[in-house]
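Engineer: Structures given as structure tokens follow.
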Structure P
């Protein structure tokens, strides 16, 4: 089985952008949190979260297509490749999220961007005391983090059978665990 160290090395091989690496670390933390909460494989979920945008920096027009090529050439197991490709379902991929891990990634990827932006707008720049209420307020403002597709997040929450507020809370809690490494410890 692949290791987290191998995944991080691969991520950095194809991504130099601090923002994309931090996003990978953020989604990794949320995925690990979600796996632990559900009694799933924390390492596998984390690795999938870390690698989900492996191809985005170099091949944005072929996102999720190049991911399959890269991961196949590197000898990654099909279940990891399928999971990574499924997060772009209906956007840039026809790979449907089937496993709960894939549905969770689909649901959380965009939402972490909204939560991150919410934190950066706060005076203390911290996720550690962030509330769902604050995120919901920004969620309702369509101009805020306009690149975040709220309909995709709602679709993902529906796939998981979660209310949007519960999904927000899980993403916040997952991000809290990695607050320092993702730059959201802030000034409490």
Structure Q
């Protein structure tokens, strides 16, 4: 059976993340990826620029008795100001916070800035995963920025895959970078 995009990403993360690892949720939103990561890793750094997203994620962690998350109300582009440890994985569920202003969205510029900083801290075998929504406001531009960047990565340093539905252009797709 073909997995939908989020379960596909979660499956890949489950294969590599252990209770000794530090991970990043670059867009914590309503906390679903944060919760998933927190159950696998030693610590999750959960970023979002919207206070509502941080509050939603905090509430989800509280309901699930999760205590290994550091919440960061700031752009993921500033990851270097908060994360000192080496990172095993990072997840970016790009777009907007469901149920909020659809004009407040992730942008290619800040996402790529975060990725470049995380790449330096990513351990060999570590993953950076993106779920990309092209149908949102600004989604095509962000998608193009991301694809242009990852297509230029040295194949001796990173494997990059794209997982998508070929018969549904509006469906979200996944990009995963693996550090070699």
Structure R
């Protein structure tokens, strides 16, 4: 069975923007995150992304703009000879009460079905308590990074105290590949 890492986008791969208002030009990867994904891919991992984009439901940006941001990320990865295997996202606001909005596990279940992976062996790297909750509800392995909202999550949510913490995605990848 293939090894996979599931990543949240904002706060793990890219900087978090105020109020989830993001433009293609404003989409900015965290230093080392694109290279970290490339290292995972070169080591034989599948890499997917599971994120929520409330800004679509709130009318801050369109799904077309979101796709343009993802295309920008794909181009950055391509320059390094890498790609992302799947992008899964929830465009709904909290009032929709859908199964795909983290902390519910719907996106992770979609990924597991599509790629036939064992979530119990799969880290879900995030920066928020909703990432931790989704990973736990899906029986995946929650991991936090200090970037984005990670430091806030670590300091304010006791339920995250037993979750492994890394400084950023690059640090998580270094440790993961070292312990492979």
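Since every read-out is calculated from the coordinates, none of them should be taken as a lab result. In this text, all values refer to a predicted model and were calculated from it rather than measured experimentally. Cβ atoms are built from the backbone, for glycine too; each structure is taken alone.
Engineer: The value 38, 23, 12 for Cα extents along the principal axes in Å, for residues 63-110 alone was derived from one model only; which of P, Q, R is it? Let's see the in-between values first.
Structural biologist: Working: P: 27, 19, 16; Q: 32, 32, 18; R: 38, 23, 12.
Of the structures listed, the value fits R.
Engineer: Using the calculated result 2.5 for distance in nm of label points 7 Å out along Cα→Cβ at positions 95 and 135, pick out the matching structure from P, Q, R.
Structural biologist: Details: P: 2.5; Q: 0.8; R: 3.2.
That value comes from structure P.
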